[in-house]
Structure P
Amino acid sequence: LKARELALLAAVGRHEVKVFVPPNVSLLITGTELAQFDDLNIKPHQIRDSNTIMLESAVKDSGAILSKSVRVEDSLDETIQAIVASVRDEDSVILCSGGVSVGRHDHVKEAAREVGFEELFWKIRQKPGKPLFVGRLDNRLLFGLPGNPVSAYMCFKNYVRPVLAELQGTCSPNHCITAETTTQISNTGSRTNFVRVTVNKNPNKIACITEIAQQGSHMLSSIVHADGYIVLEPGEILEPHSLKEVFLF
């Protein structure tokens with residue numbers, strides 16, 4: 001409820017209304033190879049952890065309550081314990097980062113099953129973000145996001161954020177515009193592609209989009225420099241001056 005809604009309620013004499021309780025979200029970050037972003041003594045096998053601060057901010061921006069943010073070692077037992085703790089705390093959504101692929105250090109999917117989560121789906125024919133895992137236990141959801149930062153962000157944007165909006169009684173948070181391509185943009189692969197683009201808005205003209213050059217799932221610059229993304233199905237080709245729906249960040 002913001003200023004306009006509160007004014008209307010006051011005008012009609014309503015001093016009590018039913019509201020949605022913001023969902024509690026626990027964030028579990030897996031990956032023994034991760035180092036703190038401010039660590040000055042990173043070992044050769046380590047990388048700086050950018051997912052924690054990114055997903056913490058994304059959860060808070062969604063209006064949900066971040067109940068806790070926990071680092072979890074690449075161990076099945078520790079992953080099970082972390083998920084069990086979130087279930088006991090009655091968190092509505094458990095958000096895991098990493099550990100959902102097929103490597104010997106990927107334990108999120110197995111741990112979720114051990115705790116009692118029913119697998120809703122695992123792996124989506126999309127790029128980036130193929131190894132997304134989603135499970136359900138009663139009215140609680142667990143999202144296993146890929147470890148690559150861009151994949152994690154795009155999966156949060158497309159799957160987690162709409163769920164958090166629904167739990168708060170609001171409509172889809174995706175803001176879209178229709179824009180025109182300046183060059184050819186194509187998807188020659190076999191997966192649906194979320195292509196990051198920049199948007200150039202011209203007064204009294206339709207906006208124009210340009211594909212970001214670096215589209216790798218490890219390239220954070222592809223979401224930092226982009227204004228949004230378009231969805232291209234396998235084999236889809238957009239010629240110059242084609243109109244396309246753009247999902248804004």
Structure Q
Amino acid sequence: MPRVQCGSCGKPLAAPDRGRPRQYCSRACQARAYRARKAESEEDRGHLTVDRIVRAGIAVADAEGLEALSMRRVAAELGAGTMALYRHVASKDDLVALMVEAALTEVPLPETPPRDWRDGLERAAYRDWDLYHRHPWILAKVLVTTRTHDSPALSADSEHAFASFDGLDLDPADAFRYLFLFASYVQGVALTYVSDVEAERRGAPVHHPSFDAYPRLGKAMRAMADPWELDELFASGLSGVLDGIAADLAGKGIL
């Protein structure tokens with residue numbers, strides 16, 4: 001039978017013949033343990049805030065991805081007890097939602113209006129591109145979807161992008177289609193970047209396949225740098241997307 005020790009002083013305790021084992025050797029040790037737990041709880045309340053918890057969560061996700069995020073891990077980063085976090089944030093899902101809001105708002109939206117619709121969308125594109133580089137984990141939480149995101153910051157970001165079309169007398173349905181195309185392109189290229197980040201984090205090997213059986217593919221691949229210059233590809237592709245929107249606007253007689 002394993003030896004039982006006092007939870008406060010460590011003194012060996014006699015194992016009971018039946019019933020629950022004693023935790024403390026005396027009322028004094030029991031009171032001492034209670035005071036220690038209370039002091040730890042008060043210390044946690046004193047140095048923990050929602051903002052500190054959210055920032056710690058972002059730091060974990062930035063370094064290791066959302067799969068590494070847990071309330072226990074964040075508590076360890078803050079030097080606090082796990083249960084202490086729940087006094088400030090109700091659940092991991094709530095923590096992730098707060099992290100998304102904090103990441104989306106860490107760089108304020110531009111206050112100066114764009115020169116024109118194209119300048120507005122370019123600014124929005126590079127704002128998002130930079131966001132996905134700073135916080136790759138956030139892409140999965142803001143992907144274009146048929147379901148509405150419950151995020152005030154994301155709604156404000158979208159509103160700002162739609163404002164790029166102000167003054168064009170554009171049909172709202174056309175504005176939606178243009179922004180859907182625009183966001184799908186930005187997030188699509190960002191997925192390539194995020195996939196590379198995750199593969200590197202896992203230590204996945206880099207493959208250099210032979211394209212001898214696929215001459216057209218091989219010629220195209222050899223024409224690009226290895227690794228690809230994603231920033232350059234992003235810029236050239238964005239220009240093509242905006243050129244397409246401009247052509248469609250011109251076809252409608254708007255430009």
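Computed from the coordinates by the stated procedures, all read-outs in this text should not be read as laboratory data. The structure presented is a predicted model; accordingly, all values stated were derived computationally and were not measured. Cβ atoms are built from the backbone, for glycine too; each structure is taken alone.
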Highest-scoring label, criterion being distance in nm of label points 7 Å out along Cα→Cβ at positions 222 and 238, among P, Q: Q
Comparison of P, Q - label where FRET efficiency 1/(1 + (r/R0)^6) of positions 94 and 182 (r between Cβ atoms, R0 = 35 Å, to 0.05) is highest: Q
Distance in nm of label points 7 Å out along Cα→Cβ at positions 54 and 206 - highest-scoring structure of P, Q: Q
Structure (P, Q) behind the derived value 3.1 of distance in nm of label points 7 Å out along Cα→Cβ at positions 134 and 214: P
Value 1.00, calculated as FRET efficiency 1/(1 + (r/R0)^6) of positions 22 and 166 (r between Cβ atoms, R0 = 35 Å, to 0.05), assigned to which of P, Q: P
Value -20000, calculated as helix-only ellipticity at 222 nm (-39500 (n - 2.57) for each DSSP H run of 4 or more, over all residues; to 500), assigned to which of P, Q: Q
Which of P, Q yields 6, 20, 22, 19, 13, 8, 6, 4, 1, 0 [P(r) over Cα pairs in 10 Å bins from 0, in percent, calculated]: Q
Origin of the derived value 4.4 (distance in nm of label points 7 Å out along Cα→Cβ at positions 14 and 30; candidates P, Q): P
Structure responsible for 4.7, with distance in nm of label points 7 Å out along Cα→Cβ at positions 86 and 126 calculated and labels P, Q on offer: Q
